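So, here's a batch of structures to check.
Each value in this text was obtained by applying a stated rule to the coordinates, not by laboratory testing. Values in this document were obtained by computation on a predicted structure and should not be read as measured data. Cβ atoms are built from the backbone, for glycine too; each structure is taken alone.
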Structure 1
Amino acid sequence: MTTAPIAATHGTNPTPKRRVPLWDNARFLCVTLVVIGHGVQRLTEDSNNALAVYLFIYAFHMPAFAMISGYFSKASPPTSRQMKKVFTDILLPYLIMQTVWSVVQFLVEGSTNANPTTPHWTLWFLLALGIFRLVLPYLAILRFPLLWSVLLSVGVGYINNVDSTFSLSRAIGILPFFVLGWQVRQWKLVDKWRVVDRQTWWIRGAAIGVFLAWGAAVVVPIAWWRSIDPHWFFYDDSYDGLGRGEWWAGFVRLGFIALAALLSAAFFVLVPRSDTWITGFGQATMYVYLLHSFILYPLRETGVLTGDHSSAVWLVSIILASIGISIALSSTLSQRIFRPIIEPKPRWLFIEVDEKRGGESRTDPTGSRRSR
């Protein structure tokens, strides 16, 4: 069974690898959850229903996204072509989008903070992917790399001066999920459990049970959840910054890591295995991730989603609109228009390097096979 459908092919006569719809479906569902989470965020101030949806999603959607990226990552020393991809897939899109956001915020808010070391809104994940690629080869030569990544995630919370500069604190915080995705590939768990080709009813039933239990754990004590800082789900702030400077705060993060891993596993079990109407959209996740914030920005900043506009009807409307945004930004038209800024190809920037394994990789930072 082929489990790596979207790795780049090389050589003069490459043999295309069979795509596995699971991963495209999972990517699109993950990025749609990102859009929904950002869409309902402003509603959480006045709506318990919105808060429940928000917490339900944020407990696992970015960890699952990081796991997918890790699954399709390599721990071998990078070739010159792979180093170029760090520029073209991560650094250049980051600089372009960071500049655009700085201009937008200057025009709308009068903000003159154009600091490139502090990523705007969703751009933190691009820098995190770059950090993941940098540290994975080093972690891979250690015994128990997953354990080390967990220790780093838990330990960084005790260090107050590791902050959001270059997304370092958040990247280290969610590093275990990226390493877990890579480790799953090394362990060949997908092959051993045959979870791509088929699922038994009891596995899916258990996954549904996990989500039902988490839903109940969010909805029933929703008043208690209002007293909890949601930034615990971000793996970003230090424990002192979260108001929990006690020695045992690391065990709280460890609990959130375990919860996210369990929910992510349940999520992957429930993702459709066959081609569906969403499968094709999973090849354009970076377009959705980087562009959806420009659509939601006016709604979030104008106060439209507060007060009387925080009803259940508005919540459902925002969820449906977020799904529509994901579909629209995944379209061929969207890719054609925004390709120069999402997939820049500045060949003039690089020196010519003669490599034995020629050809240009067509895999984006999330592991999705590009259309060209």
Structure 2
Amino acid sequence: MSATADTPRLDFAGSPINKALSAEDKIELFRKMVRIRRFEQEALKYYAAGKMGGFLHLYIGQESVAVGTLSLCGENDHSITAYRDHGHALTVGMGMNECMAEMYGKATGCSKGKGGSMHFFAPDKNYWGGHGIVGGQTPLGLGLGYGLKYLGKEGCALCYLGDGAVNQGAFHESLNLAALFEIPVVYIIENNGYSMGTSQKRSSAYRGCLAQRAEAYDMEWDVIDGSDVYEVRAKTHIAMERARKEHKPSILEITTYRYYGHSVADANHKKYRTPEEIENYKTNHDPIHLWRKRLIGEGVLTEEQADAIDKEAKAEAAASSKFADESPAPTVEEVMQDVYWESDNDTPASRIGRHFFND
């Protein structure tokens, strides 16, 4: 299935995958989006206060992409993303404490304080983390899909990237191999309109949309309105089933928007975008506000319940920053640990320098 950016708007609430959602499921999707936003706001507050080092790439405004797509994952589905990784991490079930502590550089962090904001990982949740090199995760996503096919498991790999990463050579090499060897991977372009501070039209050559590049590799593609949770789930499910059942890759372009700069260090984010543009998205396209309104309209959620969920998420985020602040820092003695798992565990592979696929 393919579409263009001008495809007429449809209501996807009636699609089979969405009709299967219970009232509790829908509320949980809302809760997850709210938790991401409150976590991000808390992180911004303490990054500005000097509690964190390195970069901080906020996901505020894009919450429905991670929540909508990852809500479709089963036990054999895997995910990997770039450096804007907090939303995906919380969606797959990582705790606020371990994530916030990682950004504080503390030993209680998910990567023991050695990775920071861009390197959240949870292998036990099939989440292979954030990656700081633009497009560097795209061949790794291909590898996850290859591993699934190699092991004969019915699953797919979701590989997220920004609109700026579509021009990286590694991405195109990955697309070629994905199509050539029929790898069950779904590449999800989170198109927030800007590659750092450069607009899409000034950074990428394309005819109708970025996902259309899939045609050069004989791959299926689609464009999705990222402000509509129902549409995100309905269209992503089709691509995931194609990967699981047919071992066919796809490219999905999900239109979204970030409220802040490329990172918090992006001091010019209000100069290359007009205040009116930012306000229009917040007013008319905010995924949390729209989902809340939709659920209230369906009679699934009340204003009071929604406010309570928001209050709960805000308190959880505040508690996570306190936990992070009070946690111990890593020791100097640990600096050479956690570089290679094989070396840490003194396995036979660590002594011969070779690793093989295994279950």
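So Cα extents along the principal axes in Å, computed for just one structure, reads 58, 48, 42; which one of 1, 2 is that?
2
So distance in nm of label points 7 Å out along Cα→Cβ at positions 119 and 279, computed for just one structure, reads 4.2; which one of 1, 2 is that?
Here the read-out was taken from 2.
Identify the structure, out of 1, 2, from whose coordinates FRET efficiency 1/(1 + (r/R0)^6) of positions 31 and 311 (r between Cβ atoms, R0 = 30 Å, to 0.05) was calculated to give 1.00.
Going through each structure in turn, the value belongs to 2.
Which of the displayed structures (1, 2) returns the greatest value of Cα Rg over 2.2 N^0.38 Å, for residues 151-350 alone on calculation?
Structure 2 gives the largest value of Cα Rg over 2.2 N^0.38 Å, for residues 151-350 alone among 1, 2.
Can you spot which of 1, 2 the value 1.00 was calculated from, given it is FRET efficiency 1/(1 + (r/R0)^6) of positions 87 and 159 (r between Cβ atoms, R0 = 35 Å, to 0.05)?
Of the structures listed, the value fits 2.
Computing helix-only ellipticity at 222 nm (-39500 (n - 2.57) for each DSSP H run of 4 or more, over all residues; to 500) gives -13000 for which of 1, 2?
Label of the source structure: 2.
One of 1, 2 was used to compute FRET efficiency 1/(1 + (r/R0)^6) of positions 167 and 343 (r between Cβ atoms, R0 = 41 Å, to 0.05), and the result was 0.70. Which label is that?
Derived from 2, not from the others.
Given structures 1, 2, which gives the highest value for relative contact order in percent (Cα under 8 Å, 6 or more apart)?
Looking at the calculated values, the largest one is 1.
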